[in-house]
Structure 1
Amino acid sequence: MGDDRPKAADGTRPATVEDIHDIARALPGVTLGGARGRNAPTVYQVSHRSFLFFRNPRPDAVDPDTGERYTDVIVFWVESELEKEAILADESLPFFTTSHFDGHPSVLLRGSRIGELSRDDLAGFVEGAWLSRAGQRAVAAWMKEHGT
């Protein structure tokens, strides 16, 4: 069964929310963590540390036109505040932040805007989040396996 989604000339395709789950689950040592229950957010962890999570609606992330809380915010850890600033400065990327995350090494993405990234670009951000939180041995093994 093939992937019928449109692809760019270079073979990439727009990312989907399901891609986040697929990419995160495929990384070494990943577990689902955090609270349990029907309304609990999905939290991906490595080395007992969160690196990516789907956030419940909060008052700091709202639609500027309607004032309604965003229901589809995904939090990606990044390596540093400097990396966060670089990502947010790139206007071609759909990431954002809120004052709640001031001083926190993470960027936010609405699920409804994920298609603005290619699946390959999304993989880079998920892997980067994992690398920013994984233990030293896991990172070294991953880097060796990927030739970086």
Structure 2
Amino acid sequence: MTVLGKFLRYSWVALMSAGSDWLVFSALVSLVGLAHLPALMTARVIGGLVSFLVNRHWTWSTKRRTAVTREGRRFLVLYAGSYALAVGLFSLLVDGLGIGPYPGKLATDICCFLMNFLVMNAYVFHRRQGFSRFLQRKRDRLTSEISR
């Protein structure tokens, strides 16, 4: 599938993920009375789960069972960075600049949406074996050259 095709599928999944994220955020703020930042933090976890599961199977069509742990680890690395970006940017926009929580969340989500696609396509669901395999191949090649 082309990058454009993946981006279009990713966009649909992002809408589903954002829908679940916004639903949880709104419910926690409006119905439960939770403060904005803890509500955002909780909602991001729910949206992240939806994103990983649907993107893995539909956007990048990963069917390999053995890859789920590698992809899961990679997704968690992305998610940690995306989560930190979301919380930091949201805090800056809402608490620092005085933007309302809903426009601040929308701006945060747009930034994370773009960054997440790039990282998912290039790293999380990419077929390469991972950084440890890369280092092992480099070490083996260097050892081979030295022994000659």
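Throughout, read-outs are computed from the coordinates displayed, never taken from laboratory work. What you see is a predicted model, and the numbers here were worked out from it, not measured in a lab. Cβ atoms are built from the backbone, for glycine too; each structure is taken alone.
Below are the figures for this structure:
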| item | result |
| --- | --- |
| Relative contact order in percent (Cα under 8 Å, 6 or more apart) - structure with the largest value, from 1, 2 | 1 |
| semi-axes √(5λ) of the Cα gyration tensor in Å from the coordinates reads 23, 20, 17; which among 1, 2 | 1 |
| Ranking 1, 2 by distance in nm of label points 7 Å out along Cα→Cβ at positions 23 and 95, the structure that comes out highest | 2 |
| For helix-only ellipticity at 222 nm (-39500 (n - 2.57) for each DSSP H run of 4 or more, over all residues; to 500) computed as -9000, the structure of 1, 2 it came from | 1 |
| Distance in nm of label points 7 Å out along Cα→Cβ at positions 47 and 119 - structure with the largest value, from 1, 2 | 1 |
